[in-house]
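Each reported figure results from applying straightforward, stated rules to the coordinates on display, with no laboratory input. Just so you know, these numbers come straight off a predicted model, no measurement behind them. Cβ atoms are built from the backbone, for glycine too; each structure is taken alone.
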Structure 1
Amino acid sequence: MIISTIRTVLLYIIIIFAVRMMGKRQISEMQTSELVITLLMSNIASIPMQDTDQSMLSGVIPIMILLSCEIFISYLMLKKARVRRLICGKPVIVINDGKIEQQAMSQLRISTEDLYEQLRQKDVFDIEQVAYAILETNGKMSVFKKAEYLSVTPHDLEIQTDDSTLQVVIISDGEIANSSMRFCGVGTNWLYATLQNENLTLKDVFIMTADKYKNYKIIRKERN
């Protein structure tokens, strides 16, 4: 039992390492090759987990080979557009200048229900609003609305706006995020001085966010 537990934990760590080496992607964003490699690695890892008579190397070596293949293929796709198109395919226009490309939908085996579902996920409920819709290689749809349905921005109205910057979490449940503090260009002296001005300690803070202009927001922990 102990041996099985140790083997499972080790293989779990190896799989996590392998997936991290493949890059930060959600399942829905994986390309075909990445999804295949992930499924294969999971199946291979399950064999030495269940069968303690199998050597750990019988699981680790194939996983490392698959990982190496994926990294090599990813490098080729990065350098060679033809290889990328061969493995991942290419984006396909399904709505072109307001007209549904029925032949393209038939080749992709996309039903009208699928098309409308993806449009609704882009906050488009009337197909008449769409100028172009492109099915990307990861299966997601990019939508460009007709000019009259585009949202108006302050730039369009020639309205001056204040510059804004990204707010990042610098304290999470009492823990300091040093990388976020570096992003904001602040140090621990500023942080503790700010908390002191608010009559707070680290343990009192549930979330604290800040930006590069040292604007901050604090959410206190709720006390039971």
Structure 2
Amino acid sequence: MRIVYDVIRAKRKTICVSVKDGSVVVRAPLYMTEERVARFVEEHGAWIARRLAEQKASEDRFADVRGGRSILVAGREKPLVLGSRKNHEDENAVYLREMKSAQQLFLAERCDLLVEKTALFSKKTELVPSDVSLRNYKSRWGSCDAEKRIQLNWRLAMLPDDLQDYVIVHELCHLRHLDHSAAFWQEVAKIFPDYKTRRKRLKEYSFLTLLYR
């Protein structure tokens, strides 16, 4: 398999590769030769091919969501009807005035559950935030700052319950460890020993952060 990739050179000491949205990007030091970069890509060819295949499978799986023909509600794919006079949801479909109206509907109908879940896990973990709010993040599911404020992407309401739970616990654990150190992941593992599996599955839904704007 011939791998097509882009190279970004910078003042750095190491070389790395990332695969996102079907594109392969290699970040390399300024002085590194093209031959060395090509050899690095070849050495990591199996991993790159696997990631590309996984992303292609995810695109196929959520083709209707990406195309605006359906929408995810707590992990369930429901038909999406655009051009409705009123934003609403019933058992059979979701009706929106326009695509970006999804935020308004979910904030009104679904996102209170995210705040309630945060309170429940806060009680369970004894990790108490100073505030919990919803945001329209472009590339993340949530954040926690030094003031112990947790902010969640409203699109979390689109994810399956177990992934909602993982993100919420992830942010709560940042109340104790603001970094992603080994101690932080040990904290997460106390609640979800399978956090690595959940974190991997969460990547399948990353495309949602770019929709409904």
- prompt: One of 1, 2 was used to compute P(r) over Cα pairs in 10 Å bins from 0, in percent, and the answer was 6, 18, 15, 24, 25, 10, 1, 0. Which one was it?
  reply: 1
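Taking FRET efficiency 1/(1 + (r/R0)^6) of positions 110 and 166 (r between Cβ atoms, R0 = 30 Å, to 0.05) for each of 1, 2, which is largest? Intermediate values should be presented prior to the final figure.
Numbers: 1: 0.25; 2: 0.95.
Sorting by FRET efficiency 1/(1 + (r/R0)^6) of positions 110 and 166 (r between Cβ atoms, R0 = 30 Å, to 0.05) in descending order puts 2 first.
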- prompt: If helix-only ellipticity at 222 nm (-39500 (n - 2.57) for each DSSP H run of 4 or more, over all residues; to 500) comes out at -14500 when worked out from the coordinates, which of 1, 2 was used?
  reply: 1
Answer label among 1, 2 for the case where distance in nm of label points 7 Å out along Cα→Cβ at positions 86 and 142, calculated from the coordinates, equals 3.3: 2
statement: With distance in nm of label points 7 Å out along Cα→Cβ at positions 62 and 198 computed for every candidate in 1, 2, 5.2 is reproduced by structure 1
message: Computing mean count of other Cβ atoms within 10 Å over residues 6-13 for each of 1, 2, which one ends up highest?
response: 1
Among 1, 2, which structure scores highest (criterion: FRET efficiency 1/(1 + (r/R0)^6) of positions 70 and 102 (r between Cβ atoms, R0 = 25 Å, to 0.05)): 2
